[in-house]
1. So distance in nm of label points 7 Å out along Cα→Cβ at positions 121 and 145, computed for just one structure, reads 2.7; which one of P, Q is that?
2. Quick check for you: by FRET efficiency 1/(1 + (r/R0)^6) of positions 9 and 97 (r between Cβ atoms, R0 = 35 Å, to 0.05), which of P, Q is greatest?
3. Once FRET efficiency 1/(1 + (r/R0)^6) of positions 57 and 137 (r between Cβ atoms, R0 = 25 Å, to 0.05) is calculated for all of P, Q, which comes out largest?
4. Going by distance in nm of label points 7 Å out along Cα→Cβ at positions 17 and 33, which of structures P, Q comes out largest?
Structure P
Amino acid sequence: MARVNVVCEGPTEARFISDVLAPHFWSRRIYLTPTILGVPGHKGGRVNYARVRKDILLQLKQDANVYCSTMFDLYWLGAGFPGTALQSTLVAEQKAVQIENAVLQEIASIFPDLRADIRLIPYLQVHEYEALLFSDTTALAVALGQTNLATQLAQIRNRFETPEDINDDPNTAPSKRVAGIYPQYNKVIEGTLAAQRIGIDRILAECPHFRSWVERLAALPAE
């Protein structure tokens, strides 16, 4: 059995991990548990590295037999993350990988006794959680209770090679696009319902960076 505590950005990501992603691993005897970043009652927001590092270290220190992963949005990432310099020529997935690797290297080098090189699997969502929901725009529209919006959602999705390429701009990030055509969008409730309706297999097929994270988790030894 492998246990993985996933430090995540807010309630939406926590629900996604517990209700959608974790069941995918049960047959492999890999058990994911979400833990929301920061103090109790935190509802997400811009994530800075000081907070992230503190919570990662807490997870690594409190149980030497547990793995630690993360789930934070690349979009609007807060200050202090290693690996963020000189990224202008990189595509989004490359930026995420660079930061993930830099976080791993920084923590592993400063705290070698925690075995972060083995136990830490950093992950950044490109560009944000709602990108995953564009994996199936028909299912997303049904989950929103607005089947008439399926065409508009599909038009957004079809402009990009993958859902993860939907751009990171204050007006055009994935969540802004959903809210732009459906202002009543509830991130926690409808965001979770949509992911459940879409299903993990469809998300894996459509989102390559997300898929690479899931594959890394699936490769953890179960004993």
Structure Q
Amino acid sequence: MPEAQAVNRFFSSIANRYDLANRIMSGGMDILWRRRLARMVAREAPADILDLATGSGDVAFTLARRVPTAKTIRGMDFCVAMLDEAKAKMKAAASSGVRITFEQADCHRLPLPDASVDAITIAFGLRNLEDRAKGLQEMERVLRPGGCLFVLEFSQPYGWMRPFYYFYLRNIIPIVSGWITGDRQAYRYLSDSVSAFPDRNELSKEIKESGFRSVSAVALTASIVAIHQARKSS
């Protein structure tokens, strides 16, 4: 598991170039992945959404535009520099009629009462938790009965894709990210954390062990990423 202070330093160091780095290194696929996530959330028709590891707020803004039932979206992250980026974008964003807020919080100790939100999203943040089991249990705690958790995260690619993908991850991304962000070493963490992360089946098992039911996973882009959906018992 990653060490929280090291993760915080990493994201603080690249916050002002994070969005650009994502666009370039994913070839723009990150936009499509977030839209797919939002479509899945919209099918559940939630009013109150919690977006964890919200970072620069891209998922929160996508949900605001694409989930018609959303009334409030709370973005939480433990990295202040990333939250500053989200708040700056919020000032420039067109009004969607949804109340969006951003605040600093730790996924292991959410400042929310039990059963207080309809849906939780976490995109590319679960693998950064120091204790995934504890974080997942907190998410289960604050969800209302019958509410859904949506996890958009890197996964393990299909066998035929792995040689190409891991070559890109280990050799190309550090060079490109160093050029974009000026911090080549920081993105070594990305490569290492993705390589060590569980595949869809193993992550589904972890989510079930944290108290969720009806866990399913959708593989995207040759299973480079996956969206897990899980429901809290009624």
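Please treat every number below as a calculation from the coordinates, not as lab data. The structure displayed is predicted, hence computed values, not measured ones. Cβ atoms are built from the backbone, for glycine too; each structure is taken alone.
1. Q
2. The maximum falls on structure P.
3. Q
4. If we compare distance in nm of label points 7 Å out along Cα→Cβ at positions 17 and 33 over P, Q, the biggest value is for Q.
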